[in-house]
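**Student:** Following this line, the structures themselves.
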Structure I
Amino acid sequence: MKTLKVGIATLDQYKARTMAIARGEYVPAAGEPKIWFQSLHTLSQVLSDKNRALLALIAQTQPDSLNDLAEKTGRAKSNLSRTLKTMERYGLVHFKKGPGRQLAPRVKYSGVKLEMIFH
C-alpha cells in the first residue's frame, strides 16, 4: 500500500489554489497532496487514536461488510457508518461490493504524510 499525502490549508487558500488550477495558472506537482484539511484540528478528529485503530483493523481483517466490522469492533453500525463516510470523503477508505448487496470497507493507504501551507 502507498502513503496518502494530505495538506492543511485554510478555506481561502484552498479556494485560491483550486481557482488557479481551473484557470490554468497553476499545475499541481505529482507529489502534492490530493486531500486537504482546513485545520490540524479537523485532521486530528478524522485521524483520532480510535479512528486510526479502526483503519488498522480494516487493513488487517478485510471485513466482509459493515455488520462484520461492527462485530469486530463492538461499535454500533450507525456510528461506524458515519465515521467511515467521513473517512471516505477524505479518501482514507473506500467500499467494495461484499456478499449480497453489502459494502465492505477497505483501506487505501498504509499511512498519511502531512504538508502544510504557511502563506
Structure II
Amino acid sequence: MKVLREITEWATDIQPNHVYLVEGDKIAAYQPHGTGAVVHFEHRARLDRARRRFVEEPLDAALWGVSVKQPAHIVTVAGSKGSTYEVNLQEGSCTCAGYQFRGRCKHITIAEGVAV
C-alpha cells in the first residue's frame, strides 16, 4: 500500500485534490482535500491517473487505520533525495528508478548491510 497526494493544477476550483491510500491501482481510502477524516471504501475503485499528477508520501498506518507488516526479506531503504525504496533481499531487486533502468543500485547493498 502507498499514499499518493494529488498535486494536479486544475483550471477550476470544482475539482479538489485529495490524498489517496492505494493498493496497486485501486483506491482503498482517501482523505478529502488532504485534511480531515479518512474515508474508507467498501468496494475499491480504480484510480484514474490520466492527466493528473501525484507525489508519494510516507504511509502513516495510524492515520489511515491500516496495519502494515513487511515480510522479513523486504527492507525499506532511504534514498539520498528523501524518497524511500523497498528492497527485496530474496530477489535482489529494488523499487528505485535506477534498478528499473540498470538492474542494479546502491540501495540493495545498503539493505544487505542492514539485514545482517
Structure III
Amino acid sequence: MHRFAKLSVYQKALKFTGKVYKFSNSLPKEEQFGLISQLRRATASIVLNIAEGAGSGFNLEFKRFLKMSLRSAYEVSSIFDIIEVLNYSDQKTLDDLKKDLDEISAMIAGLIKSLKV
C-alpha cells in the first residue's frame, strides 16, 4: 500500500481541488448544475483516484487508478477551455489554474512511469 497522503502529487492535487472549488464560485449561477458541477466532480476525481489506487496495495491497480486520475485532469482542462470560450473568467486566473493542472498531470504521468508492474 502506498502512503498517498505523503505523495507530493496527492498534496498538490488536493490544494488544486480547493482552488478550483473557490474559483467555481465565481462562475455564473446558471452553470451550477452544468459546468460548475462537472468541474468540481472532475477535479475531485483527480485526487480521489490517486487515493483509491494507492489503497489497493498493488502497483498494477495503482497504475490503473492513476490513469483514471490523468483522464480526469484532461477533462478539467477541457472544461477550462469551455470557460475560456464563454468568457466566464479572466485569462490570468485560467492560465494560473491551467499551469497548476499541467504540473499535476506531469507528476501523475511520471508516477505512472515509475511504477514497476
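Since every read-out is calculated from the coordinates, none of them should be taken as a lab result. Since the structure is predicted, the reported quantities are computational estimates derived from the model, not experimental observations.
**Student:** Upon calculation of helix-only ellipticity at 222 nm (-39500 (n - 2.57) for each DSSP H run of 4 or more, over all residues; to 500) from the atomic coordinates, which of the structures I, II, III produces -13500? Provide the component values of the computation, followed by the final result.
**Tutor:** Working: I: -13500; II: -4000; III: -26000.
That value comes from structure I.
**Student:** Starting from the value -0.62, -0.84: which structure in I, II, III was log10 I(q)/I(0) by the Debye sum over Cα atoms at q = 0.15, 0.18 Å⁻¹ calculated from? Please report the intermediate quantities before stating the final value.
**Tutor:** Values: I: -0.73, -0.94; II: -0.79, -1.02; III: -0.62, -0.84.
Computed on structure III.
**Student:** Any idea which of I, II, III comes out highest on relative contact order in percent (Cα under 8 Å, 6 or more apart)? Display every interim value, and only then the final one.
**Tutor:** On the way: I: 39; II: 18; III: 30.
Sorting by relative contact order in percent (Cα under 8 Å, 6 or more apart) in descending order puts I first.
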